[in-house]
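Below are structures written as structure tokens.
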Structure I
């Protein structure tokens, strides 16, 4: 059934098998006790959809093809929510894309077959269309799907729909046309080795009129636009249960802030509060941050 959607999401939607360990992270040749395990929607787009739904936003998502193992779980999970997954292609001859994540507090290790999938030369994601974004006010686009990623961005630009992206280098078209680009510590470590966060921000600022946010895990966040001084903000201090989905939740918070017309400072603070709540619980898809919780954390400072 078609749902009223304000936000269009394009990117990774996975079936995530998560394992929370009882007594610290895995050690070679030693036994580890599993405290709890789940099979739930994941991926940068899947997690963002779950969080936005919890914040009261209608979402239309597309991207990764779903299959015989992922699709039933996904459909059951989003039944009765504001997440419209009707665009997603069902592959009858494939189980769907899944990952496996082992977690112990601040430490996690994801496993999957993404290198093999991307190296196969086959497309295992959808092609975005203009009709897919009709009626939406804001979008979020993951950077993983080559021409289809750029097509989604081009459609948004043509339709005047601002979009949030993640981990897009300063030279990319995705960054240059984004309303917000959230750049993680993993991205800066991969693409900007030996550079300070301030130096990286300088490159980012010069290539876009949008807002760039550099996150650093538990460290200080940097954010700025072209021609501005760099602004800084400390993340909220919470007890960490699992960092799985922290960045995806931050992205969802940025989408929400953009949708609601927040200032740059308000967007960063709101997204940070969403992420803080996310890491304080497990599993995130069953306990996503609610709007009243986010506001309460912001009010406490």
Structure II
């Protein structure tokens, strides 16, 4: 009887500990979420405040009783924000498409093809991840400048069409596909490109989708390279455009309109991530495990 009572007490104590542990975890996660989301809330709040209301606040207010959308209209009329959007869209679409072609072919070659020095070549290839990005930018800048490609879309796009990490991620994913499928396809007379298109790409679609989304986000947020290689406003991306707005008199004087421009630029990425965040996590997890 005593043992049963002790078992019940232990069971109840364990349940209390689990509840307490979960409660602490949720409280910490809630606090962390508030810390992360507050800058976005403040950005949106400022963007819907009128210019006069914002400047009349000696102590910043956490809410507004008279929201307005005038700042969004001014963000598109006072500066060429639509042009920055169009440039970014061209840069993102072309760069992502070329990157997918290069990444898929390179990953397939390292995962399925046999050639002399493959392992050594892949080891050297991976070692490129150890090189600081600043050194690569310097080399790319000199190369693009010598090719007279500054202030062109070609100069913006070419250095961004490959990624060692994405090739490695997709290679690991390709290697998870059983070798028997490849050998059976070869027996049937299927050439490598057809096997890649008909078998590997459909099976590894989650990882390819993940790579595509991550590359789109990377291109949309690209700042350092476009800032270095372009000084012509006709080729500015949204990140550079926002910097120009901030440095100009318009950006420094009309903070609500500046925030409205930032909101407009941020919304596409937020929507993209909310729609595909599960695919991103699933793709990264699948590409990082073998067996």
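Since every read-out is calculated from the coordinates, none of them should be taken as a lab result. Model, not experiment: these values are computed from the prediction. Cβ atoms are built from the backbone, for glycine too; each structure is taken alone.
Odds and ends about this structure:
- Read-out helix-only ellipticity at 222 nm (-39500 (n - 2.57) for each DSSP H run of 4 or more, over all residues; to 500), computed value -10000, structure in I, II: I
- With P(r) over Cα pairs in 5 Å bins from 0, in percent, for residues 26-97 alone derived as 3, 15, 23, 21, 12, 9, 8, 6, 3, 0, matching label from I, II: I
- Origin of the derived value 0.75 (FRET efficiency 1/(1 + (r/R0)^6) of positions 74 and 226 (r between Cβ atoms, R0 = 30 Å, to 0.05); candidates I, II): II
- In this comparison of I, II, the computed figure 1.98 for Cα Rg over 2.2 N^0.38 Å, for residues 42-137 alone is attributed to II.
- A value of 17 for relative contact order in percent (Cα under 8 Å, 6 or more apart), calculated from one of I, II, originates in structure I.
- Origin of the derived value 2.7 (distance in nm of label points 7 Å out along Cα→Cβ at positions 242 and 258; candidates I, II): I
- Read-out mean count of other Cβ atoms within 10 Å over residues 18-25, computed value 15.9, structure in I, II: I
- Structure from which 41, 37, 16 was derived, semi-axes √(5λ) of the Cα gyration tensor in Å, options I, II: II
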